[in-house]
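Enquirer: See the structures that follow.
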Structure P
Amino acid sequence: MRADGTPRRPAIVDLPRARVTSRQLQTFIDAQVDAQRSRSDGARVRSLLESLQYPDEYPPLARLLAGAGGDLWASEYPIPGADSVRWHVIAPDGALRATLMAPVALDIVDVGDGALLGVWRDDMGVPTVRVHRFGASGGRADARR
């Protein structure tokens, strides 16, 4: 809805839903077991996790951010092991304005007019604040700092 109460056109972005593979599920379970303090705790956790039912597909979206000028930034769900995640920029009228890829290691926290602000975590988890500029390149973010 607009501020005056009139409805907006809904944003429609056709997103493919990625399938959860048995290997991804096993990697998730193994990581949870490895995080336990003792072997017996790990065995109980493995038994519990293996007894649960999991979805066949990942959710289509993971995050939404309000961008400059009323744009909506929507990230697809990051698939475990992927290097990048796709973001869709949706205009206030519901039209798809742009699509871009961003590194998974970059946690985008704010989007301005022509730039985005994020926290980059290196291989050791050390955070660094980064600003990435974008614009006339067709919606692709400039990977430079």
Structure Q
Amino acid sequence: MAKIYYIYPAVFHYDPDVKGVGVTFPDLPGCVSHGEDEEDAFRMAQEALAGHLYTMMENKEEIPAPSKLSEINLEEYKEEGEQVALVLVSVSKKAVQEIGQKSVKKTLTIPKWLNDLGEKHDVNFSQILQEALKHHLGVNH
């Protein structure tokens, strides 16, 4: 059966000297996040997990299997004076794949006369630029 969700354990860090909740993923070094409160931290952890997995896929890195909760020693992740909790964070495979499909805003410069003419003819500048880039790069996405 194909994988529909990625589910990884995350450590939520509660430091009395720092506002909010920090998040680390034991199986994914460098995948960290932070939220204003637990709900925000969970949402931000999902975004961080999806982005991290997407980057690993793009770089053709092997995605590690998640650790079993019983195998994680929370004391290893606890700093002095800090409380920690173990939480499962999941993201759908679709959400990870869609990260590469998000649109980004680009600012560009064209001659005024060309802009005026394009507007007169109701040109969708974004669509034209996308089509031209795809043609120029030889991609059919």
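Nothing in this text is a laboratory measurement; each read-out follows from the coordinates by a stated rule. From a predicted model like this one, the values you see are computed outputs, not experimental measurements. Cβ atoms are built from the backbone, for glycine too; each structure is taken alone.
Enquirer: Using the calculated result 0.60 for FRET efficiency 1/(1 + (r/R0)^6) of positions 45 and 125 (r between Cβ atoms, R0 = 25 Å, to 0.05), pick out the matching structure from P, Q.
Expert: The correct label is P.
Enquirer: So, one more: Name the one structure among P, Q that helix-only ellipticity at 222 nm (-39500 (n - 2.57) for each DSSP H run of 4 or more, over all residues; to 500) of -11000 was derived from.
Expert: Q
Enquirer: Taking relative contact order in percent (Cα under 8 Å, 6 or more apart) as the quantity of interest, name the structure among P, Q where it is greatest. Don't skip to the end; give the middle numbers.
Expert: On the way: P: 16; Q: 27.
Checked P, Q; max of relative contact order in percent (Cα under 8 Å, 6 or more apart) sits with Q.
Enquirer: Next question. Taking semi-axes √(5λ) of the Cα gyration tensor in Å from the coordinates of each of P, Q, which one would give 42, 20, 11?
Expert: Checking each candidate, the match is Q.
Enquirer: So, one more: Among P, Q, considering only mean count of other Cβ atoms within 10 Å over residues 101-108, which has the greatest calculated value?
Expert: Largest calculated value belongs to P.
Enquirer: One of P, Q was used to compute FRET efficiency 1/(1 + (r/R0)^6) of positions 29 and 117 (r between Cβ atoms, R0 = 30 Å, to 0.05), and the result was 0.05. Which label is that? Intermediate values should be presented prior to the final figure.
Expert: On the way: P: 0.30; Q: 0.05.
Comparing all candidates, it corresponds to Q.
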